[in-house]
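> Please go over the structures that come below.
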Structure I
Amino acid sequence: MLNGIICVNKPDGFTSFDVIAKMRGILKMKKLGHSGTLDPMATGVLPVFAGNATKAVSIIPQTEKSYRAAFSLGIVTDTYDITGRITVQKDSDVTEAQVREALKGFTGKISQLPPMYSAVSVDGKRLYDLARKGIEVKRPLREVEISRLELLRFEEKTGRGIIEMTCSKGTYVRTVIHDMGQALGCGGVMTALVRTASNGFTLDDCVTLEQLELLRDENRLGEALIPVERLFENLPQIRLPEKKTAMYKNGVKLRLGELNIPENGGMLRVYGFDNEFIGIAKPDTEENVLRIVKNLSGEEK
């Protein structure tokens, strides 16, 4: 069974679940998961976790994502993207300077209202299921953070442009564009979206589904597999001697005083005596033990 991460360049028209379903057929394995949904119209970086790597999804330290999005002013749809039903359409006479000024209001920590056509649950019901029935419900604002937001291009004659942004998990790019359009008084809609980075991976790390099939047929799947430890490469590490490696793998809490613990007080990468990456642990100074956060080398104890 494969254990690791395969970054897929998600094709247009596929849901994230469609990609997982397709990969289960290609890889002939069921234990697959991903770390963040992409809308069907979006393309780009979709890290897929295989085998024991699925246990790392809940503890990924790098959760920021980056996007490149195209937009068109003067149009509003019910989905906030070009696939939806147009509710407003009018001419736009907005200047590039006005767009740049409007974007300043969407950097840093902001409150965002999730679109009705989204996978967010309210009272146990998916918003997109309600939206398809023509039902709109009150939904809570969510705080998100946009650390970078740049206007790459804007054509004043057509009202079309391209932005790039880096943001926290759970940020809706189409909502940023919709809200920008509202701030400009003309409306705006997302016309294309590419996720350029996720969890520290970029498009350079990705393969297409067609490339993955070819690698399988040539018995070269290992070339697409990224070790799960790459997710944690910025964390300090600790290496255990042979006896303590066996104890740790069996769920024994090792005494801090018997280990060479880095003085960071946070999570650590744990390696065995043979340089095998075992998983993630954190020093518990109250109990004076090394507490297992996640065992990623095999079955959890």
Structure II
Amino acid sequence: MTKHVTTHQAEEDARNETLLIHVNGRIVPKAEATVSVYDSGFMLGDGVWEGLRLYDGRWAFLDDHLDRLFEAAKAIDLDIGMDRAGVVRALEELRAANGMETDAHARLMVTRGVKVRPFQHPSLSRSGPTVVIILEHSKPSLPRPIRLATVPHIRGLPMSQDPKLNSHSKLNCILACIAAEKAGADEALMLDVHGFVNTTNACNFFIVRKGEVWTSTGDYCMNGITRQKVIDLCRANGIPVHERNYSLVDTYGADEAFLTGTFGAQTPVAEIDGRVIGEGRMGPVTERIRGLYKALIEARA
């Protein structure tokens, strides 16, 4: 059995060693894709990002991702330096340069740019923004369902750092993941400020109880695009779905559990805190949702 797996585990692909990367409007070889040590993102985690998936020549749910990117940039008062058409053009130019058609994953990052001095104040970022797009050949390869461990790190209140903000400042989630791995699990299950089950360190979280799908209220988790697509698919296909508060007791007694995210779509969960969930494998409701999601992707492509 693999000791640790992650929700972003992919097949090895030698083509990724010779990738071309977008850096501030230029397409350069991977070895030359660098940013300044004075960059706001490197120095302070001051930036926002999106992960996008390429299926059969099309970016899945592109408008949703662009909406979230521009909303996040506005929230942190960051000028991306291009409009929506410009972002799409940059993605397409990089896709063409790398000759990619499907099974590819993009990470689009925008920071406040290069600072003139190594301090926090945003007025010191006078050269920017910095825009980087990494596009990799990336086919999910999960050897087994995920094991989760509940950790003390929580998704907090919006006035500290709104969990809906897809920012470069991911230390809270990284510490949660480290705690889970120390406990012998793959990733972390995080609670909200009231102690209700919320999300994992990297993905949105769902359980299935007696044929009904439950997920958190959404108040303290990332506004996941795949999460919303799953909710919409359930509603459109007669699968009862609830956005609600629920506890670890409810979770341990679930028939199924799964994670959602742009990379892995729907990832089954086998164990939580040493408790086997259902049969410890992908359950029938999860499998049905996965099929509906795949059909949705294919219809759009």
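Read-outs: derived from the displayed coordinates by stated rules, not from any lab. This structure is a prediction, so every number in the text was calculated from the model and none was measured. Cβ atoms are built from the backbone, for glycine too; each structure is taken alone.
> To test your reading of the models, identify which of I, II gives 16, 12, 10 for semi-axes √(5λ) of the Cα gyration tensor in Å, for residues 238-285 alone when calculated.
So the calculation was done on I.
> Figure out for me which of the structures I, II the number 0.95 belongs to, where FRET efficiency 1/(1 + (r/R0)^6) of positions 190 and 278 (r between Cβ atoms, R0 = 35 Å, to 0.05) was derived from the coordinates.
II
> Let me ask something additional. Here mean count of other Cβ atoms within 10 Å over residues 150-157 was calculated and came to 17.6; which of the structures I, II was it taken from?
Of the options listed, only II reproduces it.
> If helix-only ellipticity at 222 nm (-39500 (n - 2.57) for each DSSP H run of 4 or more, over all residues; to 500) is calculated from each of I, II, which structure is the one that comes out at -5000?
This value belongs to structure I.
> To which of I, II does the computed value 2.7 (distance in nm of label points 7 Å out along Cα→Cβ at positions 14 and 166) belong?
Source structure: I.
> Which of I, II yields 18.6 for mean count of other Cβ atoms within 10 Å over residues 174-181, as computed?
Label of the originating structure: II.
> Let me ask something additional. Work out the source of 203 here, i.e. which of I, II gives that when volume of the Cα convex hull per residue in Å³, for residues 126-229 alone is computed.
So the calculation was done on I.
> Which structure, out of I, II, was log10 I(q)/I(0) by the Debye sum over Cα atoms at q = 0.14, 0.18, 0.22 Å⁻¹, for residues 38-93 alone derived from, given a value of -0.61, -0.78, -0.95?
Of the options listed, only I reproduces it.
> Which structure, out of I, II, was P(r) over Cα pairs in 10 Å bins from 0, in percent derived from, given a value of 6, 26, 34, 25, 8, 1?
Derived from II, not from the others.
> Next question, about the same structure. Quick check on the output: 0.35 is FRET efficiency 1/(1 + (r/R0)^6) of positions 6 and 182 (r between Cβ atoms, R0 = 35 Å, to 0.05), derived from one of I, II. Which one produced it?
Of the options listed, only I reproduces it.
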